[in-house]
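Following this line, the structures themselves.
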Structure I
């Protein structure tokens, strides 16, 4: 047999750019209806860009709704193994400003800005040989990105995929999951439906994930790394169950911004934050001045700069509320703050005086530029 040597001179150089955390203009190239109230929106750049990211990370959309800028974070549901585009999957929510707007208005060829990708909940930073992916509802998106990545790259990762849906008609990506399950031996699918509507047939698990179901679907769950995402009550119930079962919680990871991508919950979070602020000890108070608006307010040392803006009815964009996405970045003109972020700001931005208002608390009188 003759071996043919290929010269590197015959390889064309890659001239496309690669994605990095920041603001990017993209356009919608496809809208896919997943279920009766869930759609997937696919995006590309006008010029070729390879959208590399870690499976499980998210982006923040910058939208203009009713002449106001609105920022919302959504997990990337596609896999970086398809690098020239990325997708998000969105569930319509009752009274949801952003989810309803996306479903009713965003169409092919529309352009918008996105920020990211960011997020510590991903399959790269927490690599494992055996994983248990637990999801509820639209919380399936980050773990689906992981599953697609492992499937596309012919990974040897042993995957147990357990998903909770309200009913059979609400199972997102059902056909694709069943296809993956039929193609590879290292993927095992388990779907649980809370209930079923009249006329629907369902022969799988019913109810909510419990210890008995967990042991049937993943008998060796104690030996696996768990990735969990879903509505807050779902994640809380899963976490409580695993703790009671003495699961090694250092191997448990959950989506930390999760359901705050729903604007209804964001508003609830802000209301709770303001209510809590009224109850805090006011022994240490500092003036927070917003220099361009000519407004100032007193804060306690336990309140955030974001709270000050909310009290003054100032619009500081906010998405995750936990220092992950970087949306609420403002410039600290003077004074000192204590900032406990989780990767949402770069060292370069900090060196230039920027802080994240959602996780920055005053240590002195401060002046802010927004």
Structure II
């Protein structure tokens, strides 16, 4: 796994997201699941999954501020192939028993940032492969916090003065110039903020930001007047140049159905349930029937938190079900009725219905009509 593989996957994903509102996704959460499934699938699902992942499975990213875990749960009667240990070791496997167990795993692995498995446990679900990640970092340079009116509501707003001008860049992209500001964390993680021209669509800016390469234009050129979105050159009493950054304290939560964009994730063939696709996973014929992700991100005065849980569920596959048959009864002729006491079978009332008993739908029925 490398940055390009995860970046390309995430860029393709965000380009196809519906809507224009706040959202959050984790390509890193999806990537190991696709890469593992590619190694245990047969053709053509294997090629589709491998192309989506962009490379073979090479373990999980390890870093002090990042917790990332895999989990695999199966029904007791679903055998697993012996050589699966090299991809999903026995200590991360479990038995599909109840939803509470799956939810507890999510809570533990994300440190409580998320608390529910995005796939519901049903009787048809035979195998569940999931990843969970949680990132928590603190800023090298904290923000101050105040209030700013937005419409009729006062919102929490963050600001700080930074003398490290290496944190701001301008990049030329397919959607025009983007301003990038890097908020450095204490450890191994930073948060890069990108802003484009106001008329640029969300998905296009996100995808362009994920594909940014090179050094771009630095602060020296920006101070000399090179235009960049949201950048304004102001006069200050301090002789040394600085960067004043302000933004809202934000928290974003989102849920994503990966099967609504199955081609992006290489899941087109894998969701064909006329046959199985994963002989390297289990001798039982399995197909993908659900794939979901829930994610959150919080940017505060002191640091950044994010979490994502991605789950792929499988059910039994095999022959195409034969068309079903149904019965239809249309009582357009006289018929009898009997009201029966169920425990004893005693008939309480019995009768007959002919056309003269039909009620007119255009008039309200009357209570207590006289019998014949």
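Read-outs throughout are calculated quantities, based only on the coordinates presented, and are distinct from any laboratory measurement. Here the structure is a predicted model, which means the values were calculated and not measured. Cβ atoms are built from the backbone, for glycine too; each structure is taken alone.
When mean count of other Cβ atoms within 10 Å over residues 42-49 is computed for each of I, II, the one that comes out at 15.6 is I. Among candidates I, II, the computation of FRET efficiency 1/(1 + (r/R0)^6) of positions 26 and 202 (r between Cβ atoms, R0 = 35 Å, to 0.05) that gave 0.40 used structure I. For the structures shown (I, II), relative contact order in percent (Cα under 8 Å, 6 or more apart) is largest in II. Starting from the value 1.08: which structure in I, II was Cα Rg over 2.2 N^0.38 Å calculated from? Only one of I, II returns 1.08 for Cα Rg over 2.2 N^0.38 Å, namely I. Source structure of the calculated read-out (Rg/Rh (Cα atoms, Kirkwood Rh), for residues 18-217 alone, 0.97) within I, II: I.
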